[in-house]
Structure 1
Amino acid sequence: MLDHRFPGSVAAPVDTPDISIVTPCLNRAGLVADAVESVLTQNGVAVEHIVVDGGSTDGTLDVLARYPHLRVLTGPDEGLYDAINRGLAIARAPVIGHLNSDDLLLPDALAATLRAFAGAPDADAVCGGAVVTALGPDGRERTLCVYDDPAMKRLRPLDLCRGVPMINARFFRRSLYDRVGVYDPSYRYAGDRDFLLRAWVAGMRTVAIPERVYTYRQHAGSLTIADAPQRATPWCEEHLRLARRVMSDPATPPDLQREARVWHALEVGRALAHARGAIAARLALNGFQADSGWPVRFFTQAAGYCLRRLWRSKDCPATGRH
């Protein structure tokens, strides 16, 4: 893998960065410039921006060449989390953040993050709010949802297992990676959740800040859209592997153990809804081997979900109408 700094620099590489941003990238010529610009517009922070490109063929490298300050690693990798690990290996700052090539940092996100770290020397991580957007039929970007809950930012067992991990709204001290390791590239979709589970069990301390720091831009090519039929089964299988690891690990705290069992039951049910034939039989058998009580947990959760939906519709009769 090669480390390129494009000639003709208009923004010299930072010698002593406050923060390193790692961006994994593959064939994002139409989106990556916005991501890079969102880092360039951060005020009052010395940023090292590392882009790890896995072999783009759509002109992405030509776009990146317009930004000579970037450190661009090029060459084949083993997927998203392997690419992130390669970026982490050369990152020089004491604080590290992740930016997807199709997403954006919000204004002053990094300044707010560094202020929080300065005020909490014993913190391992800082987490701000995140916004999810998508293009509407009229071509305008619209907000789909916002994640601002301080408890979610600090991470609870529910968030770790079946909630929204918001990995890109989190910034980590380098020392945390030294303590718990980097991302497991054997997970194609769930490497971030695996890392956060390991970090949380290891005692990661997260400071929640009120500022919104990140925008996820949802589109058909997003790796993390799990409702695409061709992705549903492998997505569930990775979550099942994670849930079973947490369930079987004697170091898992009891509250996380309980949540992992619920998560496992829901993922078995979800996987069976998409699978057929031998795959479905294997999933069901593995589910019973890991936790014979998974059907009870699944139907209890499903019934509770339906009752909550019914109660909300009684309170707000217009809910669900367009």
Structure 2
Amino acid sequence: MKHPWMAVLVGCSLISSGCFGTEGSTELDPYADDDGDGLPNGWEREHGLDPLNASDSLLCHGKAEYCLRSYDNFTFPETHNSFATIEDGVWMAMNHKTALQAQWDGGIRAYMLDTHHLSKDDTSVEDVRFCHGDPDSTLWHPCIYSEVDAYSWLRHLNSLMNNSSGDVVSLLLENYVPGEHLEVLFNQTGMLDRTFVHTPGEPWPSIGEMALSGTDLVVYWDYQYDERYPWLHHAWTHSWDTPYGEDEQDDMSCRVGRGDGVQPVWHLNNWLSSVFGLADPVRAQEVNDYDTLLERALGCWEEVDDRPTFIAVDYWEDGEITNVTISLNKMGNWSSEVPPHP
């Protein structure tokens, strides 16, 4: 031929699989896992990962297979009043012994937080705190005996999330500050950019999709929907919870406490109140015990016909909340064979 490169073109035209590179040379089975990383070929291609490169993969909450789970089809361990800990300097109305770092290291990925201003006089955006107490008390403001810097706490959480890939975090805010103050708080701590926005009635995405898109934080608050802050999901429109703080273990139930009971996202509250109306440090071990908590979770899963999205506890260190959720997430249904104790 007059031009050698024409021979190359002619040769390529005779090869149906193409000439340049391997892409497209083989039609991969979208349901197969050719690189053995735990993710189907089709899912990887759809989400920008190389289905033939095992190192180009993603783990979600420690397992590739969990990346395929929808957010509402996973069970997250949750701490009630996560900030009210001995390590945070809270000695009255405390709910846990250890602070955020230990909770994160222990596998907690959902946190209940109470947002207040520092006092009735200090109500600027800089004075937002996590405090635990009765906001209607005429004698004691909640932040007098229980105050944690919300900015520092959320910056710490943002750092932990930045150093982790594939984990989705949820926050449930009992809120007593304006929405614009929360927006400043989340913006200044680097958390606002990673918030996910869910529309009621639409399916929740997979955990992997949320992680890859950088929207790995879901925030609920107990105010009604405000179009100025679509990332602040009204908790009881997008989810529901069971009653909480019962006096006796036998009084715990799976019925709807607050919210829209048809929503697939729900909180299984699992803590008792002491005779003083505070978190009970004595009986936490009993209700957080592995067999006891697993049995209750499976019973509610059967009754509700939907796995609990969150299991919330006090004194998470006492008992095995994270091991219970590990076992539940290995199960496809409440009636599945219970896996061995982690």
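All of the numbers you see were taken from the coordinates with simple rules; none came from a lab. Quantities reported herein were computed from a predicted structural model and do not represent experimental measurements. Cβ atoms are built from the backbone, for glycine too; each structure is taken alone.
For the reader, a short list of remarks on this structure follows.
- Origin of the derived value 32, 26, 15 (Cα extents along the principal axes in Å, for residues 176-239 alone; candidates 1, 2): 2
- Set 1, 2, criterion mean count of other Cβ atoms within 10 Å over residues 128-135: the highest-scoring structure is 2.
- Structure responsible for 0.60, with FRET efficiency 1/(1 + (r/R0)^6) of positions 56 and 120 (r between Cβ atoms, R0 = 41 Å, to 0.05) calculated and labels 1, 2 on offer: 1
- Per mean count of other Cβ atoms within 10 Å over residues 96-103, the highest-valued of structures 1, 2: 1
- Source structure of the calculated read-out (mean projected area of the Cα convex hull in nm², 22.0) within 1, 2: 2.
- Among candidates 1, 2, the computation of helix-only ellipticity at 222 nm (-39500 (n - 2.57) for each DSSP H run of 4 or more, over all residues; to 500) that gave -7000 used structure 2.
- If semi-axes √(5λ) of the Cα gyration tensor in Å, for residues 48-135 alone is computed and equals 26, 17, 13, the structure in 1, 2: 1
- Test item: distance in nm of label points 7 Å out along Cα→Cβ at positions 32 and 272 calculated as 4.4, pick one of 1, 2: 1
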